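Read through the structures below before going on.
Bear in mind these aren't lab numbers, they're just calculated from the coordinates by the rules spelled out. The structure displayed is predicted, hence computed values, not measured ones. Cβ atoms are built from the backbone, for glycine too; each structure is taken alone.
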Structure P
């Protein structure tokens with residue numbers, strides 16, 4: 001090493017800014033004398049190493065495509081003057097730390113966490129350490145010094161007796177024992193009693209190729225730590241020994257355990273997530289003759305609680321529901337949160353009647369009022385039940401079938417429990433087959449639109465069309481909408497189907513306009529799921545632009561339930577669609593739970609009286625009163641009113657007589673392909 005009071009340092013880093021930062025740090029210490037040079041690549045660093053003009057090397061771990069460990073290896077090569085290398089990295093990483101120190105680095109520093117004193121101390125330490133190593137290269141004292149200066153707990157044990165024969169100061173500091181106490185102990189004394197046997201078995205099969213592992217150690221104060229060890233065979237006073245370097249990774253291990261807990265347990269309710277129950281079920285069902293009941297519970301319309309009262313109250317309600325349901329479980333039963341407002345209960349060896357009884361207890365627990373500061377909630381639940389082995393041989397099969405049964409309970413009016421049946425199994429299989437073919441229907445061109453006319457009630461001329469999607473499958477023939485639409489909704493295909501409908505309606509409008517047909521609109525139905533998608537406005541705008549159709553020719557038809565789900569988001573989307581000139585209409589009015597405030601808030605152009613109120617006209621006094629009320633209310637809000645499901649001349653005349661603006665139904669024509677309906681359309 002050059003004899004000089006100035007410490008000459010080479011910074012090997014592909015980022016010159018980092019070199020300048022290090023130089024500025026050391027300039028804050030005028031009493032210290034350092035001379036810093038910079039090498040911007042591994043090649044430049046290796047050349048400087050060969051020139052041997054520096055006392056210490058500060059080497060970045062990442063040198064572009066190269067690794068700083070390559071320079072470290074060159075610096076420690078046999079026959080080369082030993083120069084200390086301090087490794088640098090952009091972020092703390094115990095694994096990189098360990099690898100660097102094991103490879104022979106003098107120290108390991110993290111950029112951004114270095115102050116002037118730390119850097120100066122590290123450089124001085126590295127230089128001093130290098131001098132000591134050089135002076136003690138061929139002596140036993142050199143080995144001892146290295147051993148003691150290791151910042152990691154380090155110990156040597158006798159392979160035969162397992163007794164500790166040497167420990168360094170870092171081990172004394174970390175474990176809390178004195179050096180004398182440690183030298184009276186064996187490595188078994190550092191372990192928990194339940195791990196001692198595992199360690200003996202491990203050592204019995206140990207060979208020199210095994211260099212490390214992670215173990216749990218106990219300090220003198222009784223606290224447990226996780227230690228990652230690296231071992232090296234050595235000989236000491238003629239005895240076969242092993243030197244062990246330990247790295248306390250307790251904080252890292254605890255962080256990993258917290259992550260594992262978060263992955264397996266719901267933070268809101270504290271319940272396990274479904275994969276935990278799935279693993280338990282797999283183990284249980286391996287037993288011969290094992291029977292298991294799985295219940296899928298959905299809290300009905302819980303989204304209304306979150307939307308109207310906020311997620312804080314919603315989460316409090318879910319926590320309370322979880323506690324109540326847990327109290328209803330028998331010994332051996334388990335409860336998990338599946339997602340959102342859905343829970344899964346699993347219980348072994350229940351008869352069908354017992355499973356139904358458990359479902360009723362869970363429903364009763366949900367139905368108890370939830371009271372808080374200024375509010376009182378009344379909730380219900382729909383429950384589906386599936387049993388092994390009758391309905392499936394795995395938790396996932398049971399889950400799918402219990403969810404299908406829950407769906408049936410909802411379709412039957414909610415607030416009910418339903419057992420999965422053989423008929424449902426066949427229905428589920430049919431739906432899966434139908435769903436698979438439906439996914440291919442759009443790219444294969446199997447969907448088509450039929451159009452049903454909407455007439456002015458007074459003049460009885462066509463003022464609009466409703467576009468209705470139809471599926472003509474080569475394998476299945478014409479599939480009724482009532483069969484494939486629910487499957488599309490269940491599989492999440494409605495946004496894709498809905499996008500095709502909007503684009504096809506715009507294409508057909510362009511074709512009719514080119515043929516001189518004008519003066520009418522085309523209404524397309526948009527599902528709740530499609531309406532909530534962030535790209536719905538762009539899709540409508542792109543379809544209008546692609547086919548050159550003015551927005552006033554298109555009408556978006558919505559249901560009351562789609563308006564009420566995620567009100568704020570839906571309102572924003574509809575306002576943007578309205579800005580394109582597109583008309584908005586509300587279908588099936590009177591069957592849902594819209595309020596007058598929402599009707600005004602969404603700037604609707606048309607209300608459609610549901611067919612259920614038209615069927616009894618003109619003879620049913622209640623239906624007549626409802627129809628009059630809806631028409632009067634719509635007109636008060638300056639919204640046009642149409643009636644759907646008109647099947648007789650008497651119904652048409654009555655509705656026209658009480659002020660209904662437009663009529664739609666089989667009396668005026670069934671849905672038909674574009675070519676058939678074209679003759680009835682008005683010309684420009």
Structure Q
């Protein structure tokens with residue numbers, strides 16, 4: 001492993017990768033029956049079905065419904081059994097198939113893109129395509145191709161790059177892989193959904209040149225790869241909601257690009273009936289609030305010509321027929337091949353690993369040497385981000401275990417406490433065991449007492465609970481609720497790591513400064529059908545200082561240090577800063593001062609501020625590396641493979657130095673635009 005790569009060499013590598021990406025955008029054609037399958041007779045078959053469908057049956061194909069046999073997927077469109085039209089099951093899946101069963105948790109798409117390898121993207125897609133069909137799915141709600149426009153966007157890890165050319169190559173190749181296995185891919189979120197803040201209502205204003213040359217290029221490449229479906233975005237574009245925007249849905253997507261699949265809404269993104277179907281929307285998800293009874297009424301009263309309904313049904317059935325779903329020609333659903341999926345996950349994680357710094361021959365680490373592993377994600381495998389990208393993996397080893405198998409001696413220090421330490425009973429009056437309270441089903445447990453704080457300090461309260469997020473215990477400190485319910489989807493779009501304790505309990509946090517003295521504390525907990533288990537923990541300045549001191553001690557005693565730093569991103573929320581969360585900056589500064597042979601491994605969603613960069617020996621960007629992340633990270637650190645990744649996005653120095661900094665009109669928007 002070389003210490004540095006010259007700028008000229010890096011540019012040569014980058015140029016070669018872009019050339020490969022460009023070739024992929026021109027139309028990858030894998031041996032995929034779904035792409036190359038002859039369509040003779042398809043038109044007459046579809047038209048024959050449309051002629052036999054009743055209006056109610058047609059409309060049932062244009063919106064989601066409840067699945068009585070749900071596999072935990074995101075959406076469902078019921079069958080028309082009398083005509084042999086099967087149901088459609090639609091699953092999330094930017095980094096693996098998201099259902100309630102185990103699936104291969106692949107590295108985040110941003111890490112995949114870092115490899116600059118369209119062929120690897122195709123094989124990544126093949127894993128998802130095979131597993132999607134094996135897990136009973138018909139449609140994958142992925143890939144995402146919105147560009148990284150702001151470093152704060154909560155879903156940057158789900159997409160590829162800030163560079164439209166790279167995004168084009170990756171999305172076209174991944175779609176070829178997915179659909180080549182017989183699973184219908186859905187490119188999303190069309191269009192200009194570049195932030196989570198106010199995503200349901202923000203009006204994105206954009207000029208024609210920027211829209212076509214930058215923001216829409218990836219979607220055009222997806223259409224060129226014959227993607228089966230497109231998902232409309234929540235936001236408005238130039239004054240009109242994406243899911244009823246004729247310019248986007250008809251003028252550009254169909255008339256200019258020749259898209260022949262169907263367009264569905266993002267979940268609950270429909271705002272109208274007549275305007276939406278007239279503009280070119282075909283399917284409302286996950287229900288029929290606008291495309292159910294309201295659409296039938298609109299047809300009956302003449303507001304919507306039935307030919308518009310037929311048009312949308314035709315688009316859906318045509319794609320289904322192309323994938324062999326109407327005539328029974330689709331191949332049998334395969335069994336899952338977990339080993340093959342894991343092998344691709346490992347390869348992608350290695351290929352996308354990006355070395356940001358390596359000074360004084362810090363890397364590779366010497367086998368048999370002593371290494372101190374520091375940080376909570378050193379023992380907790382950081383598999384994926386949160387929201388609809390979260391996948392239940394077959395398995396995921398901890399980085400500590402992977403490093404132990406290579407080091408002569410490996411020690412561990414927590415450094416940064418994610419889940420808190422028990423509140424001392426001596427600080428509570430009356431005393432109670434805050435570490436493990438159980439509440440029986442149907443019962444209510446209450447506490448009304450005082451909390452004594454020994455000195456002015458910053459406290460982080462951490463609530464662990466076994467119930468659904470909306471049924472968690474209510475905790476009031478000095479009359480103020482510490483963990484209030486979030487609005488909208490806020491309770492369900494939480495991070496992939498820090499929102500759950502190692503034992504599976506859900507977690508919520510609240511940080512505030514407390515004055516020395518006594519504070520009122522009231523807790524109300526109600527046991528649901530299965531009862532309730534909860535813990536109330538905390539971290540303070542004193543506990544944090546102790547954690548850092550133990551990390552420094554471990555660093556001084558070892559030849560090398562591997563410090564795992566994290567940032568937990570999720571759909572539904574933007575980051576508020578590109579700095580590492582919590583007190584990780586202070587931890588890194590203390591550890592690097594104690595041992596300059598410190599390698600910082602970043603498990604972050606996007607660009608990260610690194611004011612401590614020059615104090616480190618090495619920095620390795622691993623993003624969210626999937627279920628094989630520990631093995632891949634260890635292999636790179638010990639020189640068993642080269643870190644193959646390159647940056648897909650700019651890394652600003654801090655929050656003041658990036659293109660949208662200081663101008664709220666660019667981000668997060670002013671007065672809804």
Structure R
């Protein structure tokens with residue numbers, strides 16, 4: 001293994017700058033010979049995120065009223081203080097940033113930048129001028145900052161999804177990257193670009209754009225797992241394509257998708273396996289996320305993962321490193337704590353990844369919309385079909401028997417029970433503080449494993465009731481929901497605010513701490529409606545129908561990644577070709593689609609009836625039936641009936657029906673029927 005030029009940590013992920021923690025992280029970096037720090041910051045906050053949230057504009061000062069003045073001044077004080085300390089220690093620092101980001105009032109102030117869709121025309125000179133001045137302002141305010149880390153996803157203006165632009169998508173990405181790179185070059189600063197693609201075609205566009213802009217001094221950072229952070233996704237074979245630019249590997253040691261540090265987890269197999277894979281491609285170095293959501297591994301049993309990463313980076317003896325960590329932190333009980341921790345990676349894999357399938361909402365107990373959009377209901381059908389080509393669906397995924405999933409969940413619960421007993425047996429060997437911390441961690445692991453087991457039962461009995469028409473499944477569904485409510489009650493009583501299944505991200509569409517309660521209420525309402533609606537549709541003797549947004553939606557559903565949500569509106573289920581919170585953070589109006597594959601009568605005229613609504617007074621969307629495109633634009637009268645006659649070919653058994661959002665007006669699709 002060659003010595004790594006970059007040995008990095010990523011901190012404050014994704015939270016506001018905290019002085020005490022930032023200084024502590026610098027001390028950790030110095031003590032452990034790290035030479036590279038990336039500051040993530042509150043990257044999903046609409047006001048405080050990115051470079052924009054940390055600096056006052058000068059030329060574009062008219063938009064400074066949108067900023068949190070106190071937070072900007074806080075950052076300028078704290079970040080510059082910390083930069084002085086890290087700079088003196090020879091540590092380079094980079095700020096995370098997403099583009100294209102513009103102020104909320106930018107389009108109103110400069111209407112000439114808008115195209116026929118009402119979206120930003122990114123090639124307009126004003127955009128270039130704004131980007132250049134943003135960087136000038138930022139690096140003037142933070143002169144010791146060495147550069148920034150660039151991401152093109154999760155932005156107000158998603159460059160990879162824009163329509164009706166003067167430039168192609170390839171040209172857009174090259175153009176914007178070139179502006180940022182050239183400006184930094186003039187200022188003596190660096191840009192580290194991320195691929196971070198959840199669609200392979202996007203990955204190729206980004207990589208080609210980066211290579212066109214520069215090679216030798218434009219570093220590309222890519223994840224060591226493909227698409228996103230998961231214990232079940234394959235190692236990222238995309239990195240083999242990065243041949244012309246320096247490569248730094250991004251790692252997650254904390255668990256955005258596997259516990260966020262709230263569950264005890266020793267990632268020995270995961271870290272060593274991923275590191276061994278990446279070493280084939282001779283990366284310049286590694287940068288590891290070591291915290292999440294204001295919670296870090298420092299002082300917890302999960303700090304062991306930082307030691308594992310340090311060991312593999314430096315070629316240290318891993319078992320000696322592990323024994324040393326546990327002895328230093330748990331004394332005579334160290335080897336027994338280590339033995340309990342050895343079980344945790346397997347437990348979490350079986351619990352949060354159903355036979356290798358992503359089975360949580362960013363580690364947390366999921367909301368119903370997330371479950372429907374990630375096919376957790378579909379996964380429980382006897383004849384399941386997951387057609388969407390999305391990052392969380394493993395390539396060539398085979399579920400096998402449903403019983404495999406239940407067996408894994410049962411194993412996870414049994415192993416968690418055993419691990420907790422092993423920790424409880426150490427009570428007299430540990431300080432009260434050490435014991436209590438471990439007990440909370442392992443008690444949470446057990447409660448979570450039980451909750452996930454009953455959650456799977458909910459999905460199973462929900463879909464089997466409709467597929468098999470057996471009343472016993474309805475009884476079992478409600479029994480599983482009651483069991484979840486009881487576990488929620490017991491978990492809160494035992495662990496209080498530390499109960500794992502009460503955590504959710506700040507942007508989640510649910511009240512904090514009400515994960516299970518809201519899930520039970522939403523599933524119940526969905527089931528009651530679906531039972532009534534399906535009975536009515538079944539009575540019509542249709543060729544086929546889709547009850548949109550339902551648990552048994554099926555029909556080879558495909559959708560734009562993360563951009564098609566299900567809603568319950570006035571007691572009725574709908575699916576939308578977009579994200580429910582999209583307009584809160586994205587200025588783009590034409591973004592989102594979904595499609596179904598539906599049965600038709602061969603060689604006959606089929607009558608297609610769609611019931612649709614809109615969030616505005618105008619129902620506007622593009623509807624594609626097979627290869628025939630139709631623009632729907634009409635006044636919204638609440639629930640609108642749209643009818644088409646479709647003549648199927650003699651050999652045509654199925655037709656694909658696709659719904660596209662093409663304006664600010666969000667369509668609501670209730671049902672699609674074919675007769």
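When mean count of other Cβ atoms within 10 Å over residues 188-195 is calculated for each of the structures P, Q, R, the largest result comes from Q.
Suppose you compute log10 I(q)/I(0) by the Debye sum over Cα atoms at q = 0.09, 0.10, 0.14 Å⁻¹, for residues 60-387 alone for every structure in P, Q, R: which one lands on -0.48, -0.58, -1.09? The partial results should precede the final answer.
On the way: P: -0.73, -0.80, -1.06; Q: -0.48, -0.58, -1.09; R: -0.59, -0.73, -1.30.
Checking each candidate, the match is Q.
Each of P, Q, R could give Cα extents along the principal axes in Å, but the derived value 75, 66, 45 comes from R. Determine which structure produced the value 10 for relative contact order in percent (Cα under 8 Å, 6 or more apart), calculated from the coordinates; the candidates are P, Q, R. Checking each candidate, the match is R.
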